[in-house]
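Heads up, there are several structures right after this.
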Structure 1
Amino acid sequence: METFAKLKNARISPQKCRLVADVVRGKPVSQALATLKFMPKKGADLVYKVLYSAMSNAENNFNADIDELRVSRIEIDTAPVLKRFHARAKGRGNRIVKRNSHITVYVADKSAKA
């Protein structure tokens, strides 16, 4: 049984968020939550909330045992970007690209195949 939770249009670049996701991929949920709780990155807080939501979905919807859950997959995809302009000399402008992410976390039983 595999359960998931999504966070769409998170205001963090996918590259920065993938650094956090790589740390907890494949770990038991309790260990992953503890790791994310004390990690000093913005992406850690966002992934923590989505992971907690996925764990709660598994518990409430499928009566899964929390101690048996592990992080089976984490997907950090690109979301639509915000394009802004920054004034430069001689009437010119530079584009500023503010990147967003879609964060999807899948949790599964230890018995389920990845």
Structure 2
Amino acid sequence: MFESLISLGLLILLCVVGWALGADSETLIFAGMGLAAVGFAYGIPTAIVYHWRLRQSLARCGRLPDRWWIQPTAHHALIPPNERGGVLVWAAVGGSGFLVIVLGILLTSIGLWRIFEL
């Protein structure tokens, strides 16, 4: 299943790159800003849910360290095995939101670069 998601992500990335090569600058700028907005729209709420679920899980089993929010991924090993899926799925979705934001910024940057290219 995970390998299928990686393959699908690479296929989508290649399609976006192919589209970007033929798109004009204005289209790239607006599409990139829209893509970044979509990434923010679902990435921020899922990050909030992830941190909330991680804190709940660690506090429930008595393993919540001080200042856990500074490096939350360092505490994934402390999550009880029966709750791990319910927490880490939110981390994965939030991480995909970050990737969508980065792709949007990249498309916007390419569009701006094409406009100001001498």
message: If volume of the Cα convex hull per residue in Å³ computes to 114, which of 1, 2 did it come from?
response: 2
- line: distance in nm of label points 7 Å out along Cα→Cβ at positions 2 and 74, calculated, reads 1.7; among 1, 2 the input was structure 1
- prompt: Between structures 1, 2, where is FRET efficiency 1/(1 + (r/R0)^6) of positions 18 and 82 (r between Cβ atoms, R0 = 30 Å, to 0.05) highest?
  reply: 1
- prompt: So FRET efficiency 1/(1 + (r/R0)^6) of positions 66 and 98 (r between Cβ atoms, R0 = 41 Å, to 0.05), computed for just one structure, reads 0.95; which one of 1, 2 is that?
  reply: 2
- line: helix-only ellipticity at 222 nm (-39500 (n - 2.57) for each DSSP H run of 4 or more, over all residues; to 500) gets -11500 when computed on, of labels 1, 2, structure 1
For 41 (relative contact order in percent (Cα under 8 Å, 6 or more apart), calculated) the corresponding structure among 1, 2: 1
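We did not get these values from a lab; they are worked out from the coordinates using the rules stated. On a predicted model such as this, the values are computed, not experimentally measured, just so you know. Cβ atoms are built from the backbone, for glycine too; each structure is taken alone.
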